[in-house]
1. If mean projected area of the Cα convex hull in nm² comes out at 14.8 when worked out from the coordinates, which of 1, 2 was used?
2. A value of 0.05 was computed for FRET efficiency 1/(1 + (r/R0)^6) of positions 96 and 248 (r between Cβ atoms, R0 = 35 Å, to 0.05); which of 1, 2 is the source structure?
3. Comparing structures 1, 2 by FRET efficiency 1/(1 + (r/R0)^6) of positions 8 and 168 (r between Cβ atoms, R0 = 41 Å, to 0.05), which one has the largest value?
4. Out of 1, 2, which structure matches 15 when relative contact order in percent (Cα under 8 Å, 6 or more apart) is calculated?
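Read the figures in this text as sums done on the coordinates, not as results from a lab. Since we're looking at a predicted model, the values are computed, not measured. Cβ atoms are built from the backbone, for glycine too; each structure is taken alone.
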Structure 1
Amino acid sequence: MTGLADLPPLREVLAAEGLLARKSFGQHFLLDLNVTRKIARLAAPLAGSVVIEVGPGPGGLTRALLESDAAHVIAVEKDPRFLPLLHDLAAAAPGRLTLIEADALTVDETALIAAHAPGLVPRVISNLPYNVGTTLLIKWLTGPLRPVAMHLMFQKEVALRIAAPVGSDAYGRLSVIAQAVAETRIAMTLPARAFTPPPKVDSAVAELVLRTQDRPSAARLAALETVTAHAFGQRRKMLRSSLKALGGAALCEAAGIDADARAETIPVDGFLALAKVVEA
């Protein structure tokens, strides 16, 4: 039986199959197993975990995850061209890789875990397609999936926004929503040349360790999305103006927030206080 160590290098596989990345899918492949193994190590330990991976493509990160102590990997791939390559990986790691041909934006991860890896601790580790990365992150932060942690490759600019401190240029709506739900940091940066084809910008892995206590409810998170959309949609305006549709100065007063402040100066707790009033 062919094992993971017996599989040919990914560049050879892609060349033999004549497979190229598709811009419409936001694909940029990580083919260097030294890099993908480092990402898997960042997320360690993975024993007892089921890893959701979105957009595995030719399977560079998938190989590294299967080489780790992860109990199971569920790979969600929209591009059918890569399914034969991923099936080879599944055959080399019997019973540990489930392949799902679907659009990750609409897939129900909790149902997949219940069906294929019940009882295991959920994690998300992905080199995300650039064009849907932020949308997927918001889905996982605010939806029913409860991963203990996520290690996600984004364009560096997006990763910086996720981990940005209050008052910084990068601090914005994504920072607030992510940090309301998780402890965040930049775990790794990668130059464009590490990818095939190289994107126009550098990339970074954002680490999000999700809170088990004091996690906002679904209703509070929905209110937080509304508040931050208004506040950062007009970030140069005072909150009394940017939040006018939600109550403006009266909303700020009820939440104990300075109505003359601007969005980038309000910490996450302040936005959660505003969201609490909006929810009520």
Structure 2
Amino acid sequence: MRDFSQSNDWLSVNTATVRKSRGQDLPLTDIIEACVRRDIQVISPWRDQVAAVGLNTVSRLVKKYNLKLSGYCRGGMFPAATVAGIQAADADNRQAVDEACELNANCLVLVVGGLPGALAGQAVHKNIAHARDQVLEGIEKLLFYAKSCHMPLAIEPLHPMYAADRACINTLEQALDVCDQLDPGQSGALGVAVDVYHVWWDPKLQQQIERAGQSRLLAFHVCDWLTPTRDLLNDRGMMGDGVIDIPKIRSWVEAQGFQGFSEVEIFSTENWWQKDHSEVLDTCIARHRSVV
């Protein structure tokens, strides 16, 4: 395994981690400046944060500071109950590809979506198999466009607790099945994002990481699973504070030849988002060096 203990070279900060500082929204421009001051040269921004300050502004800062993007969050949310809904999702995903290209991201991360309407509180139907069919169709269409733009797509399987509302692809095995069906030649255009928060529990995880191999492993996200977890979405732990054996999972990923970044992605309404962003970033650096 690579030695992370002496530098930030392989650290990426997903900008959701410092979305808020002392409970207040922190603009992406401020996040970028704070990262640069700490010699963090890799980020993974969210589309809403980019939109809030302007794509052109973010693009200029990325170029000014020679920043890299380990990924871009996010595309996906493919299922819909109407033809118009499907068309809107397709158009939004093409736009996400364009934004990722402008920022020269390593990949566009896909959170694929679940039952239509569930995220808003009322699912239109209960047919998760149909939702998964729509995900497959949506990725297939997007892949054709993304290939033309040379932007890799990374399917991120989410923990099964999100199957209804956020992602009906819930294991690495499911994600790789989609990859094998749509990109059997392993062109590098379609792969997976392995987020330890979502997959650490999977008894097939090592096997499926080996199945993915270097060509399918496009992104690696780290945080920790707290016990107890107070909120299933917004109570992720800082690395080292929970039960995930992060170094073991990283060793499996690196054994396949993955040499990309470890992207810290923490949603934490009651803890880290209440702290000053400077403390959060400094802790990310320290924990990345010591427990990742």
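1. Values: 1: 14.8; 2: 14.0.
So the calculation was done on 1.
2. Details: 1: 0.05; 2: 0.60.
The value was obtained from structure 1.
3. Working: 1: 0.35; 2: 0.70.
The structure with the largest value is 2.
4. Values: 1: 15; 2: 21.
It traces back to 1.
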